[in-house]
Structure I
Amino acid sequence: MKIKRISTLVVDIPLTRPHVMSLMTVKEVNYLFVRIEGDNGIEGWGETTFLGGPTWSEESVEGAAAVVNKYVGPYLIGKDFTQIEHLRHFMEQLVRGNHFALAAIELALWDLLGKTRGVPVYDLLGGKCRDKVPMSWSLAAGSIEADLKEAEEMTAKGNFIFKFKTGLKSVEEDAQRIRCVREALPKAWLRADANQGWNKAQALRACALFEPYNLDFIEQPVPKSELDALVCINQRSNVPIMADESLESIQAASQLVKRDAVGVFGIKLCKAGGLLGGKRLAAIAEGAGFPCYVGSMFETPLCNAAHLHFCCSTPQVSLGCELFGPMLLADQVTNEMTGFENGYVLLDDGKPGFGITMNEAKLKQYARSDYYHIQ
């Protein structure tokens, strides 16, 4: 079972509304799609996603494409695509870091293997423990009025979990946003995400001001490099602290546990390097007694499906997910849409691989150029 050809495509898809974060305002999302063809005539697809170039992370879609096209892809041709664990270690010897680029390849390998064996990827990961995941909707429209309107509209559709994007405005203004939604929706589950937007003093004040509104967690309050500050905040806060950007490797995860820096892990497969990395992070969380949450980078239904196979085969993912990406994309490049119902994201059950096929016409419409082929 050999890899015959690898193809890459860079695609930009606009959002239906700007997504306001402390680091940037996202108006379009950048994607690297990887297609791996086996010598058995079957192909698998993977995806990795970027917000605003090398702003949210050190990687960009242009850099990830170069990593796959020049530094990794040529060395995978002729390799056995069924040996995913071996290939993961091999790729990590070829390049340092670059988890987003490697994730796109690894996900394509899982899709190819599932299709080859005629089973869904979750069966390759140990089988299902659930078939749907509670969805958290991010409130990032830019104003209290817009946030409240969006929260009420989503509640009418069955949603009951909301996460505030904070850190751009003052801590007091963010607390006011949270208060308004809490008063309007007293039964909702609320969370906050600063995306590294505060310093230690601001984060401690936020923890105190947000505490009356019964938040499930506060995500990444300070820059990922400030581990000492994160330790201080976690130890002084009565609201659980979640690591996202700080959770950039299994080594980082181990340090977060050892230093008592957080109490929740936020997992993204692109940041983790793929499903194997995600599973390792979940295992570290399980050993530490931490719950896990699955974040979003505005994935298309393809990468959404990969995350759902992870969520639904990983018991430690107990705080839900924010896999709402397709709902905010202005168009779709897949033939299937992620299923959403009554506040849940639904696993499309039983199809081989990730169960997603690509719409070539839509891909070409939003692609920067034609496919780059490696063979």
Structure II
Amino acid sequence: MRSLLKSFPALRDRRQPMFLVFAVTARCSARCSFCFYADRVATSDSDTELRLDEIRELSGRCGRIPYLLISGGEPVLREDLEELVSLFVENAGASFVTIPTNGLHPDRTVKLFSALVRRFPSVHFRAAFSIDYPDKRHDEARGAAGCLERLLEGADRIRTLRDSNSNLTMEVVSVYAPWNASGMSALRDWVRERIGPDNHELHALRPEWPALLAEGIDRDSLIAELGEFRRIGRRKESRPLSPFFRALNDTYHEVLGRVAAGRFCCTCRAGERIVTLDETGRVRLCELRSEVLGDLRDWGFDLTGLLHGSEARRIVREMQDSRCMCTWECAVSTNIVFSPRMYPCLAARVLRHALSRPGGMR
């Protein structure tokens, strides 16, 4: 929490990101039929990835970034992932770190989180497993035989690690798509009974920009399912500021319904408060749009300088002037946090979760 408090002065600079989504590699052991990063995965080349010495330079020049989401590709395929994450904790004050995995590499996953939770007891880590079906259809969707079996092995071991380390949360993330929408109830029950995560999140299939929802997804059905996941997909968790994060998740579900209906709710803070970085060092506006704000290798790994540059500011201004909106969960949640008009609703929900939590807010 001390590291998080040190990040508060950065709130004055609207171009200081608080949330970094870093795709550390495009390499992946799965071939998901619905992957939005599929083109990059198909042409992945480890020689083009940012090296650890480059990431050390970046982490020392990016300002304080409390929330780090490691992405890919399959992140654990990077042999140096522990050191990569450590650089952002030590140099950029990362206090909350989420690392998703397809589950195909249980030994690597368990080794990584075992090392991180013990090395940084004041940082909260989230291990997020991706599950779309409770049976062999999962392997078919992921294009990897044995995926679910190995995922279950890893989840069992991460659950044991979680139970002995209060700074680790285990998540399950499922994609809501036309082909699995009718099986959400069975999937929720299976995940709850077989895996027992702290949270089971539902993310809508990524649409082609500028569509708000992927073709074939019914908005009302999606919102109803999100409500069910929120109602029964949570257990008591040890994450610091848990009432805030769960209140934010509640508010996100409400805002998502409006956005999916084409109603503008919040100014988008992509390229300011939330930034996406690919494995080659390109800083992009967001995961949906194609605009590149700049290449860190051209900027001496000075992320702050790049974001304050004229080209990045022009792209962000044009995006905001167009009242851009989307259903990407990371961007929508960030927009809520930095939208004062959302604060009364958010504060009321934080209070409700804090009072309903044993021992109140930590």
Exercise for review: Match the computed value 4, 13, 16, 19, 17, 16, 12, 3 of P(r) over Cα pairs in 5 Å bins from 0, in percent, for residues 227-282 alone to one of the structures I, II, and report its label.
Suggested key: II
Exercise for review: Assuming 4.2 is distance in nm of label points 7 Å out along Cα→Cβ at positions 115 and 267 as calculated from a single structure, say which of I, II it is.
Suggested key: II
Exercise for review: Identify the structure, out of I, II, from whose coordinates helix-only ellipticity at 222 nm (-39500 (n - 2.57) for each DSSP H run of 4 or more, over all residues; to 500) was calculated to give -13000.
Suggested key: II
Study note, to complete from the structure: If relative contact order in percent (Cα under 8 Å, 6 or more apart) is calculated for I, II, the one returning 18 is structure II
Study note, to complete from the structure: Calculated from one of I, II, mean count of other Cβ atoms within 10 Å over residues 259-266 reads 21.5, and the structure in question is I
Review point. Suppose you compute Cα Rg over 2.2 N^0.38 Å, for residues 83-218 alone for every structure in I, II: which one lands on 1.44?
Key: I
Review point. Just checking, which of I, II has the largest value of FRET efficiency 1/(1 + (r/R0)^6) of positions 187 and 211 (r between Cβ atoms, R0 = 25 Å, to 0.05)?
Key: I
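Every number in this text was worked out from the coordinates using simple rules, so none of it is lab data. Worth saying up front: this structure is predicted, and the values here are computed from it rather than measured. Cβ atoms are built from the backbone, for glycine too; each structure is taken alone.
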